1. Out of I, II, which structure matches 23.4 when mean count of other Cβ atoms within 10 Å over residues 36-43 is calculated?
2. For the read-out distance in nm of label points 7 Å out along Cα→Cβ at positions 124 and 244, a value of 1.2 was computed from one structure; give its label from I, II.
3. Out of I, II, which structure matches -0.46, -0.86 when log10 I(q)/I(0) by the Debye sum over Cα atoms at q = 0.09, 0.12 Å⁻¹ is calculated?
4. Using helix-only ellipticity at 222 nm (-39500 (n - 2.57) for each DSSP H run of 4 or more, over all residues; to 500) as the calculated read-out, with -7500 as its value, let me know the right label among I, II.
5. Can you say which of I, II returns 3.1 when distance in nm of label points 7 Å out along Cα→Cβ at positions 20 and 284 is computed?
6. Assuming 14 is relative contact order in percent (Cα under 8 Å, 6 or more apart) as calculated from a single structure, say which of I, II it is.
7. For structures I, II, calculate percent of Cα pairs over 21 Å apart, for residues 148-267 alone and state which one comes out highest.
8. Say we calculate distance in nm of label points 7 Å out along Cα→Cβ at positions 12 and 332 for every structure; which of I, II gives the highest result?
Structure I
Amino acid sequence: MVNRSNGAIPSRLANVRDLLRQNEVDALLVSQPENRGYLSGFTGSTGWLLISADKALFAADFRYYEQVGLECPDFELVKLPFGGNFTDVLPAMLQQAGVHRLGFEADHATFANVQDWSKAAPNCEWNASKGLAAGLRAVKDAGEIAAIRAAVKLADEALAAALAQARPGMTERELAWLIESAMRTHGAEAAAFEIIVSCGPNAARPHARAGDTRLAAGEPIVIDMGARLGRYNSDLTRTVCLGRPNDPDKFWKVYNTVLQAQLAAEAALRPGITGKAADAVARDLIAAAGFGDYFGHGLGHGVGLAVHEEPRLSRLNEQPLVAGNVVTVEPGVYLPGWGGVRIEDMAVITENGVEILTGAPKDPIIRL
């Protein structure tokens, strides 16, 4: 196994320790998988971090003893006994780190988790914390942006390869497999999420699953997909049509409305704009075209170690964007009985504006 130590970890731990002081807790217990990986460099599936002002402890079972040593040199390994539970080592970890007031990830830990932990350490004051590590993850460093850029490029190329083979009569599921196969054979660790391919009326459901519906010429086909590469994800949506649209007036009115809304929103992105204001740029254009009731989700979301993370481009987010945020821009219009159109790019907020990472073409017509 190769040592995969991450040079960014010390600065991330320093940021967590700043948050501990701000939130008046002695330590943070990290159980959320993406946060665990972000703060430690660990690529395995199970483990618990305890981070205090001067300690960084990693509790793991036998499967990961060696892996923690190789991937997490900034952490001290705490070995769970064979067949044991995290609660077996938790009291000693808290004592070692001198913890009296402990923050835990209330947006990940279950009620049962907290009951078990607090029972094992009844003298500790348990403080529900939300979004501490996730907030740090929202601002990507240069290495993270490079990893995301590579995942975006791979998704762009996989979609192009699959669309070159798309034909009427192929099922949604078959096209989804062509996309996933292209990503996998060119280095993806996995699809970032279950690929959406929805044709005709199915495309009126924003998160329809690819099924046995056959692709029909002239119908809108929404494809939402992404690649996971180097542990980071991409997210890409294009709406295409095999040949000339059956109802060209409706198709082009909906398509061009969504495209114009997307381009306007992308042009507005910059440090300081709020998620709410960015969402409004696209939403107002769609409403003015008469489709306001048919755009029922937010404009976009952050992408990184998770497909959906902070920050959100939505009517609910009044926080300003900052340089280093990586977000999707994905307005859509969904008309029951007809279908839908969604177009999605990924973008990184820069010091002076925005860089669009996605390069997939936006010409929707697949010539047969």
Structure II
Amino acid sequence: MAIKIEGTCDPKFNRIKDAFAANFEKGYEIGASVAATIDGNPVVDLWAGHADKARSRSWTRDTIANVYSTTKGLTAICAHRLIDQGKLDVDAPVVRYWPEFARAGKEKLPVRFLLSHRAGLAAVRRPLESADLFDWMTICDALAEQEPWWAPGTAHGYHAMTFGFLVGEVIRRITGKSVGSYFRDELATPLGLDAHIGLDAKHDARTAELVSAAPPKPGELDPFAEILKNSESVGAKAFMNPPVLSDSGLVNTRAWRAAELPAANAHTNARALARLYGAIARGGEADGYRIFSREAIPRCYAEQSNGRDEVLLFPTRFSLGFMLPSALASFGPNPNAFGHPGAGGSFGFADPDAKVGFGYVMSQMQNGLLVNERVAPLIASIYESL
């Protein structure tokens, strides 16, 4: 039986609807949403499927899901808002905002390196327990005392979980608010975004169950297997200390949802991602509310890191907080696009050249690097339709 695609789609963009339906027909999806805006105007807002593995709950207009590292883009937008307001200087040492950070030779480490994955703090060396992940100050104190894995600025490596604590603590010191509170007050509420970093229990009933990807087939690329070969490496520690990857069900627990993990646990839908990135793509404003100035936007796509990633072991590109297009991550045809994918497939990005905002959120995780085989056709369909 053909899947029922719900929502709205400008007829000009029916290619996206077709590509979205094809993902279900191929068996790639359990439930998902996709959305796009052009110059701030919604042109695609679609959803389909089910919100749980048992397929007993329909995915509805208001279903939200954990988006893993797509969260980093939301946190980066918070930081860029503070930069634009003159409250955060990316070239100032972190210790200006976080004095306790001045340990293990990090006295001069600039904020810029936290945002661009160049700080050498992608992992904590001392053993951490699973529960430590949910104790903000335990992780921040561990990072403050941590000696960098490489000389800061000389290399880059994906700060998979620590990005949220490092950038988030700077935001907290400046604003007096946690990242989740700042994001809610400064972005989600004014823009009407159904997006949360730290999810109240009242939303659990409409939150999709994230379903782990099947184990890679023989011969299929398995990047995590390479990363985890050396248990003492920075890459292994980045993902396994605390042991996040070893507990596949953690993401569906109340503890995970309630915590504020600004690198990995935003809960949202495609509509919210497309609206937020779409507002930035059109100049930084939506419906009279300014996120940051038009002049601030080039800073979002100015390359800071490019080449072999010391954690992921394949090439990546980053600006200040955002991932940039690369051979493994197509954001469409325009070079100034920026955003962030999340583990398993979720994705949000802005294209200021075409004024495109895009969001994709799903429940069935999929193996693959960065922008996977479900998302690429959706993005390509947008540009084919313009």
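Where a number appears in this text, it was derived from the coordinates with a stated rule and is not lab data. All values reported here derive from a predicted model rather than from experimental measurement. Cβ atoms are built from the backbone, for glycine too; each structure is taken alone.
1. Numbers: I: 23.4; II: 20.4.
Considering all the candidates, the number was obtained from I.
2. Values: I: 6.9; II: 1.2.
This value belongs to structure II.
3. Working: I: -0.58, -0.92; II: -0.46, -0.86.
Computed on structure II.
4. Details: I: -11000; II: -7500.
The correct label is II.
5. Values: I: 4.6; II: 3.1.
Source structure: II.
6. Details: I: 14; II: 25.
Traced to structure I.
7. On the way: I: 40; II: 52.
Top value of percent of Cα pairs over 21 Å apart, for residues 148-267 alone goes to structure II.
8. Working: I: 3.0; II: 1.3.
When distance in nm of label points 7 Å out along Cα→Cβ at positions 12 and 332 is computed for each of I, II, structure I gives the biggest number.
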